[in-house]
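Structures follow.
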Structure I
Amino acid sequence: MKKLFKHILNTIPRPILIRLSYIISPLISLALRGNTYTDPIDGKSFSKFLPYGYENQRENVLSPSTLSLERHRLLWLYLKNETSFFSAPAKVLHFAPEQAFYKRFRKLEHLEYTTTDLNSPLADVKADICNLPFKNDDYDIIFCNHVLEHIPDDTKAMQEIFRVLKPGGMAILQIPQQLDRKTTFEDYGITDAKERARIFGQYDHVRIYGRDYFDKLRSIGFTVQEVSYTKKLTAKEVTKYCLAPGEILPVCYKPKSL
């Protein structure tokens, strides 16, 4: 199973994977019915979750129903329990929209919801994150999760996100991060896909972020909260929802006055 999933992830283009998943997911969900683990996004429970990872696969992390990973479920719980996202009117911009969220966010009538990406079939607006076609101070909420590690000029991407976010607005900018690494490592000379996967963890990543990621966001102008949200949950909840203990949510705000 692990070798099969690894082969699929590394050989089938992501837009095709997204389309295929709508067919395969219901079948896998049926086969893994159980009560051991629960996906908080849809409330469905399973005997186990699926493995996932391009290089080093993690066991029991991919929800069979929503196809959410640890980071998606953590973000969902944070938004549900700690914010007014599911009730307050807001203009939302979502980069590289995740399947776990896309249809659910689209159905929320109080949101003006726009998705953007260069390649995703789920994107409303095809756009380069380093040159966005949106006005200054345009969005109340921005989601840009596990995108910046793909972008060579992540500074420009952060500046563009800051530009289009409204003063007082919130941006959640999750990335794969090694919290025991003080400084970010990047090497643009590494272009071979297999070598990138070995060093960066995925064939299309260009860096590994360290703890300095938060300070880089602050240098752009954001006020950053480093939210270790699993600490607010019980150990039983962390296990039941298959979360990554200690994962930090970078919750960023644009100051109301600059």
Structure II
Amino acid sequence: MKKGFIKKLLMASLSLVLVSTMVGCSSKDANSSENKDYETVIVGLDNTFVPMGFVDENNKLVGFDIDLANEVFKRIGITPQFENIDWSMKEQSLKNKNIDCLWNGYTITEERKKKVEFTKPYLDNKQIVVTMATEPFKKIDDLKDQPVGTQAASSSLETIENNEEFLALIKGNAPSTYDTFDKVLRDLEIGRIKAVVGDEVLLNYYMKQRGADKYKTLEGDLGKEQYAVGFRKEDTKLKDKIDKALDEIKNDGTFEKIKDKWFK
């Protein structure tokens, strides 16, 4: 009797352990799904990317994307938390769940489509080339054997790398890369590089702030593109909510008001 009782007790304990393990695994699997309800969303950005999201002279985070994101999240009842990240590691930060989305002049590209889920595009852009006004260049083809710069891991760099003609034109057949566009533009101003390839919205805003007569945009562009918000592939529920809110904001005129504030 004693041995039988001990055996039954051991079997009961083992069953309890198995059930607990299964419940634990089920809970973990359920929580691992990205299609869940969020109370707070961590938004990854480069806080030097004017005018989309940047720190102003009062040390406040401002910009077109900041205003747009705040309006979107207010409408869907979620609190955004903006996190400055290493932009060259943005998709990895998203994959590692250090952030929940990328929203900062984030261009849709074929390469990025393999890694992230994009919302509908919300803003058009193109890649332009800017030099100092004192330079003799007038069009992009004038940059033969000249040093050119852009931001590392940016859509601008991707545009350059996919343009064999432009690569063959510039010095070293490759651009100099920097971790922020602010550093690229500083080197342009001191003559370390002769031209910058970058987003039209960023470079136009930058030139207006620093004095438009100091710079010039070369004739032509290196390609048109669109901005969207990026999510993990499995996080479709939140992506769909943001798509719906963006449609509402565009339909009721709020989008144009925010756009006029930053681009008028």
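Quick check: 101, 45, 32 is what I get for Cα extents along the principal axes in Å, calculated from one of I, II. Which structure matches? Considering all the candidates, the number was obtained from II. Assign the value 2.9, calculated as distance in nm of label points 7 Å out along Cα→Cβ at positions 59 and 235, to the correct structure from I, II. Corresponding structure: II. Between I, II, which one scores greatest on mean count of other Cβ atoms within 10 Å over residues 179-186? For this comparison of mean count of other Cβ atoms within 10 Å over residues 179-186, the top structure is II. Using the calculated result -13000 for helix-only ellipticity at 222 nm (-39500 (n - 2.57) for each DSSP H run of 4 or more, over all residues; to 500), pick out the matching structure from I, II. It must be structure II, since only it matches. Between structures I, II, the calculation of relative contact order in percent (Cα under 8 Å, 6 or more apart) yields its largest number for II.
Given a value of 38, 27, 19 for Cα extents along the principal axes in Å, for residues 123-194 alone, calculated from one of I, II, which structure does it belong to? Mind showing how you got there, number by number?
Values: I: 38, 27, 19; II: 31, 26, 25.
Traced to structure I.
Ranked by Cα Rg over 2.2 N^0.38 Å, for residues 171-226 alone, structures I, II are topped by I, which has the highest value.
Read the figures in this text as sums done on the coordinates, not as results from a lab. Since the model is a prediction, treat every value here as computed from it, not as a measurement. Cβ atoms are built from the backbone, for glycine too; each structure is taken alone.
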